[in-house]
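*Asks:* Once you scroll down, you'll see the structures, which are given as C-alpha cells.
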Structure 1
Amino acid sequence: MLDSNTTMLVMGTGRGGTTIITAALGAHPDIAMLDEEYTGAVFHVTGGKIRGNKLCVPHQLEWTKHWRWWHRLYGLTGYQRKRKWYNLHPRSELSISDYIERAPLQPICILREPNAVINSVQKRARRSADIAIFRWCRYMEIVQQCLDEHDRHDNLLAPAILSFEGLVQQPEAVLRALCQQIGLPFHPVMLEAPQRNARYSQSGFDAKRTSQGDQPCYLSQIPAASLQLYERLLQKDLVHSVLASPAGD
C-alpha cells in the first residue's frame, strides 16, 4: 500500500491522456497531485497525503537527463521551441532516476493510440508530426524501462499501466482496478475527473474521443519496433485485467 513517503508519478506522452488521469487521482481524498511541477516541490507536500506529480515524456521528463539553466537559451524563440532537438532537453529539474533516489516511486503510465496522439499534438500543441512521433516512441521506451528496472530498484514500484481508450470507455472499472493495484480504496469522486480537469473541463468522460474519424494516418511513419512495443505494453493494461476477471469488474 502507498503511504505519504511514496511519490506517485503520472507519465505519458503529450496529448496522451495524462491530464484526465491526473484529475482523477487528484480528486482522491488521500492523494495530493501536482500538475507539471518541475522543481521538486512535490517532495514538500504536507498533511500526510500521498504526493504526486504529472509530467510528459520526453520533453518534460527523461530517465537520467534533467533541466539545466542553459537550456533556457534554446527556447528563447517560438521557432526554436518547435525544433526537434529542443525536445531532447526535458524541462524538469529532476529525472526519473532522481525521483527513484529520493523516495519510493509509483509510476502511473497511460498509453494512447499513436495516431490520435500525433494528430492532437499537431492540432493543439502546434508541433510537427516528426516531433510527435519522436515523443510517442520515446515514451514507449521509458515505460518498458520502468518495467525492466522495477526488479533492480527497491524504490521503484511496479508501474501501473492503463490506456486512455479504456479509461474513457470504462472509467469506473479502470479507476477501481488502478486503485486496487496501488493499494488505495476507490473513491466515487474520482469519476468527477472531467469536471475537475482544470485544463480541459468537460461534463463527463467522452468515449467518442477514441474515434479516429477522418484524421490523417501516420502509422506508416512510426518505426515497426515502437508499434510492436506498444502492442506488448497494451497487454499489461489494467483494462485487460478488468475484462479477464470472472465477474467482469
Structure 2
Amino acid sequence: MLWMLLLFVAGASAQCGPQQFQCDDGACFPASYECDDEADCSQGEDEATANCPDGPICSAGDFTCAHGNTCVPDSWICDGDNDCGDSSDEQNCNAIGVCRDDQFMCADGSGCLRPSWVCDAEDDCADGSDEQGAHCPPKVDCVSENLQQDSGRIDVLHYTNDQDCTWTVTVTAGKFVHLVFTVFDIELDDACRRVFDSVSVYDGPSTSAPQLLKGCGDRIPAPLTSSSNTMTIRFRTDEDVVRMGFSASYSAVDHQHSK
C-alpha cells in the first residue's frame, strides 16, 4: 500500500509536463506563460517575484500587483474584475476611494460592483453589503387573487423564496384576456423547471387549462391572449436564488390577437 501511496503523490506533484508551469492549485500552463506580465494562475504565482526576480517596474499610471510582476492600468483598480490574478487590484477599494460614480462600493472596501450585481440575492462583496441596507428594497411575498375587472396589473417585484401564487383573471363575457409583460427577471434555468423559479400562463380558469407560457430568465415574453374570457397566471419559486420579479398588465379585448 505504501508504494501505491508514494506513486499517487508523485503523480499528483508531476501532473504538468516538462515544458509547463504548474500553479499551486494544480493547473498547468505553457512554460512561456511564466513571467510574461500576465497572471494566468488563479493566485498569480506564475508572475510572483520569487519566480521572476527581474520583473517590470510599473510606470506612472499603472498599478503594481501584490505578486510584484504584473502591471495593470490604474483604471482597472476596483472595477470588479480580478485583473492581477491575486485580487490585489480589488482590495482596499473603500480606503483608496476609487469607485466610479456608476459603481457600488462595498462597505468593507473589498471591491466596486456593477449596479446589476447589487440586490440580486448573491453576495458579491466579501461582507455581503451589496445585499443589505436601505439600497435594497424589502422582499415581498406574492398574494393569490381572483381578478374580475376588465383591466389591471399584476406586480411581483423583489420576490422571496418558496412562493406559489395564482391569479385568475376574468373579464366581461364574450371578450378575451390580453396579457402584456412589462418587467420580467426570473431566476434562469434552461428548461424553466419547477426546481427553480418560473411564471406559467394558462388559457382558462385554472392550471389544468392548456399552457400558453412557462417562462424564466430576463427576456420579456411576447403578449398573450386567451381563447375565452379567463386566464390563469401562476408564479412559483424555490428556496434559493431570487431575481427582480415581474410586472404584467391585462385588459379585455374584442378579438384574439394573431399568434
Structure 3
Amino acid sequence: MKNITYDFEGDWIQHVKSQIKSWGFQVNQFPSDVRDILYLYHSIKRRLVSIQKREVIKSANFLCPEKVKLGYLQFCEDCTQGRDLNKYLSKSIQDLYTNDAMLNDWGIHHFHLGEKEDSKNTHFIARTKELLFAIITNSKIYCIGIFKHEDWTDQSILDIIENNWPFLIEAHKIKGENITLAWKPNDNDLRKLRKNNINTPAQTSNGNVYITPGGGINASGGSTQAFMRSDYDIRTIKEAKKYLIKNCLNI
C-alpha cells in the first residue's frame, strides 16, 4: 500500500492567499488563524465584482440625471462587454479590511459614474456625488436607481426591489400571516442601528418584512455571510479528510 500525503487545508489556504494577491492587494502578513484568512478572502470576494459579461436591467421608474448620463451609459457598456467594473467602486475597496454596511445589510453595491479616470488614483473612475445602487448576480446587474451618498438607509430602495424583482429578496422575507413590526424604524433610525452593527428588519410599503437581504452584519461590523462561507470551507475540508481516511484503500 502506498503512503498518501495530503494537506487539504494548506492547499486551500495557499490558493486563497494567491487569489487575494491576484486581485491586486499587497499583503505584508496574512492573519495566522485559518478562519481569519478565509473570512478575509470571502469578504474581499464579496465586495469585488467579478469580471464577466452581464445583462443590464433597470427598474421600471429608473431615471438618470443628465450630469452623470454619459458615465452611466459607459458603465452599462462595460457591463455588457464584460469589462472590469471595480474601477467604479469606492476607493475604500483597496483596504483589505474595509466593511460595506449597505452591501452587508441589503446586498447592494454602489458605483460612481464619472466619465474619466480619477485624477488622484487612475485605478478608479472619477468620483461623483450621484451613485448607482445595484444588485449584482453572475449574469445580470439590476439597476435600482441613482442615489446620493447619504441615502444608504433609504427604505424606498427595498420598495423598488420588491416591486421590480421580488425574487431577489424573497428568501429574506419573514413568512407568516399578519406579520408586522411593532416599531418601524425610519431611515435615520436604521442609519444609527446599522452604524452600531445591529441587524434590523425593514417593512416595505406593501407591508412585507425583510431581514438582512445582504446576509447581515456581525458584531464587529463585518459580513455575516463571509463568516458563514468561511465556516463552510472549514467543514468541507474536514469532511474531505474523513472521506479520504475512510476510502483510502479504494483510491
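*Asks:* To which of 1, 2, 3 does the computed value 2.1 (distance in nm of label points 7 Å out along Cα→Cβ at positions 52 and 228) belong?
*Replies:* Values: 1: 3.4; 2: 7.0; 3: 2.1.
Clearly, the read-out refers to 3.
*Asks:* Comparing structures 1, 2, 3 by distance in nm of label points 7 Å out along Cα→Cβ at positions 44 and 212, which one has the largest value? Before the final figure, lay out the partial values.
*Replies:* Working: 1: 4.7; 2: 5.5; 3: 2.4.
Greatest value across 1, 2, 3: structure 2.
*Asks:* Suppose you compute mean count of other Cβ atoms within 10 Å over residues 100-107 for every structure in 1, 2, 3: which one lands on 17.9? Write down the numbers at each step before the final one.
*Replies:* On the way: 1: 17.9; 2: 15.2; 3: 21.8.
Going label by label, the one that fits is 1.
*Asks:* One of 1, 2, 3 was used to calculate Cα Rg over 2.2 N^0.38 Å, giving 1.48; which?
*Replies:* The correct label is 2.
Throughout, read-outs are computed from the coordinates displayed, never taken from laboratory work. Since the structure is predicted, the reported quantities are computational estimates derived from the model, not experimental observations. Cβ atoms are built from the backbone, for glycine too; each structure is taken alone.
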